[in-house]
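Once you scroll down, you'll see the structures, which are given as structure tokens.
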Structure I
Amino acid sequence: MSIEIEIGRGKRARRAYSFDDVAVVPSRRTRDPEDVDVSWQIDAYHVDIPVLAAPMDSVMSPATAIELGRLGGIGVLDLEGLWTRYEDPTSALAEVAAAPEAEATAMLQRLYAEPIKPELITARLQEVRAAGHTVAGSLSPQRTNEFWRVVVEAGVDLFIIRGTTVSAEHVSSRAEPLNLKRFIYELDVPVIVGGAATYQAALHLMRTGAAGVLVGFGGGAALTTRQALGIHAPMASAVADVAAARRDYLDESGGRYVHVIADGGVGRSGDLVKAVACGADAVMLGAALARAEEAPGQGWHWGSEAHHAELPRGERVKVYTVGTLEQILHGPSNSADGTLNLIGALRRTMATTGYSDLKEFQRVEVVVSPYNPV
């Protein structure tokens, strides 16, 4: 039952929870961590670990996408990022890292004003293809109609349509909106779409035929959506709501399973654990992977919202470098703060609570236990 709180005589609000507000509870059984299976499958693609990298220039380059594939995850390239605007974005990335704080937003707006080049979209995706890993690329809803043919012809395996929020019922008086249902039906590759933060929005996206739904709205470390637009979706509640939509759509569709992917608020290993516990099949990591030595951001992190030409809703943030991509995902860890060995922590928690695979672990008991670290 949802509990509503009266915030004034004319307005009531539903209580929602972030990952910091909840915790998982041990059960009567424990397991050996080596007996735990953390793999998952989306469409025809078996994935060793429940991790996709966020399509952000501070996180993913073709080289880091290839490395993440080697480590068992899926790297998603931002097909509107610096790697598709510049033949060699090395100097642009160095400029982002070196810019004074007061000049960072204007500098990002200038760098991302360079036009996207279709031939670079093809080249970047084919680089990952040549390395033998799952090829995933992301476009915003606004750019999908313009570039989708280039993406498909380049040989993408997973097509991601990602925005701050993506609606199955976008209305515009200025242009013909992307018809998601028709687009996905006519496409020969599986589509993951989002963000969505509510039961109803996610259910409508599932009805378009999407293979997966990204859950989140302004939850990332580099976003200022709550400050700029007043919109926020606490992630524990959002993931649980979308997981409920998945369950109901499974019945409605006669057995069609849509994957739920938490996209936002997963900065440390405990957040990953709680995302799965709330119902996620996998997570999309941004800041957590931006801390890698191989990350293009060189210890800085930013998203596409940070360089919007008219209303930036993000910023460049310092996340520092804590280890290699392999250490961040698989360890070994020399830190107790949850930034290293994320998959090892997931295995340990699943073993401690007695669950053998991710689908089972989604049934773990969760309690409301707000945590405010000093």
Structure II
Amino acid sequence: MNTTGVRDVGVVVIGAGQAGLSSAYHLRRTGFTPDHDFVVLDRSPGPGGAWQFRWPSLTYGRVHGMYALPGMELANADPARPSSEVLAEYFDAYERAFGLRVRRPVDVRAVREGTGGRLLVETTAGTWSTRALINATGTWDRPFWPRYPGQETFRGRQLHTARYPGPDAFAGQRVVVVGGGASGTQNLMEIAPYAAATTWVTRRPPVFREGPFTEEAGRAAVALVEERVRQGLPPRSVVSVTGLPLSDAVRRAIADGVLDRQPMFDRIVPDGVEWFGGRHVDADVILWATGFRAAIGHLAPLRLRTPGGGIRVEGTRVVSDPRIHLVGYGPSASTIGANRAGRAAVRDIRRLLAGDPAAAA
């Protein structure tokens, strides 16, 4: 602690999900000491990142593409257990195994320009002065709610998939599911056997992907997302450019009429939704499976956003400020992408702190 009450540190990591823990692991592995050279701040009540908030019916066996954290495999997990439990326990064991000393719950309120080329990280637990910042806050804290005419008049219940309680909560109800991503289709297929009726609406026709998802296809998809953030545009999810896998369960849902996509409605009325032309669907619930946006509001004082609405990023490094790395943002939002991005961010930060001019280029 220095005389001003502001704690000095080399690197602050914001967020302790997959991206944050991967970054902390690589910092530790390359010689940085927790609570001395770097600190990890997490706003969640416990370990597990966004996984700890997933709905109970999402069992570990149904998780798609979960990639282990670096340096420690997740072994012998029961596929029938809720993923929220399995992964919270795994993240907890990981933090303890590598002594990462995550501080929580700590809410980062703002990151500002400090003195002497340092950044000030203002939080509910005090202020840190840092030479570099790894932002790994993900998207879970910022669910996206579209606005439609008449939304405030709806007499039923509206909720976002971030607060999806499981299919039992929709028993006997007429449910409109909005959104064509993985969460929307999974939730819809779960709800359909319980609900009185379901209607699926999306802005664009869904694209279902036949056959295996090859490594080459994965690289191409990531490259498309990467190009957006390089241009300073808001990132899209990798799923948005890969399409939805056409599994046996999805095929059955299509054949049964559950995944019968309708175009986006034009307005919401007290008892349902309507399209221009007079079509009306009664609804008790509207479930917004409309995705998330990057939770980066605390970076606003640094004015990093471009006119395009995003932040220009090369790899993980913010182009306009090489002290800042965004990990788990855009192309690194997948679990394997977050691992790789954490390693890359730490490599660049080590060079920056060592005074290598190339790290700021």
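Ranked by distance in nm of label points 7 Å out along Cα→Cβ at positions 21 and 293, structures I, II are led by I, which has the greatest value. Looking at distance in nm of label points 7 Å out along Cα→Cβ at positions 277 and 301 over structures I, II, structure II comes out largest.
When distance in nm of label points 7 Å out along Cα→Cβ at positions 133 and 325 is computed across structures I, II, the figure 0.4 traces back to I. With helix-only ellipticity at 222 nm (-39500 (n - 2.57) for each DSSP H run of 4 or more, over all residues; to 500) coming out at -9500, pick the structure among I, II it was computed from. Of the structures listed, the value fits I. Ranked by mean count of other Cβ atoms within 10 Å over residues 13-20, structures I, II are led by II, which has the greatest value.
Comparing volume of the Cα convex hull per residue in Å³ across structures I, II, the highest figure is found for I.
The numbers here are math on the coordinates, done by the rules we state, and not lab data. Source: prediction; values computed, not measured. Cβ atoms are built from the backbone, for glycine too; each structure is taken alone.
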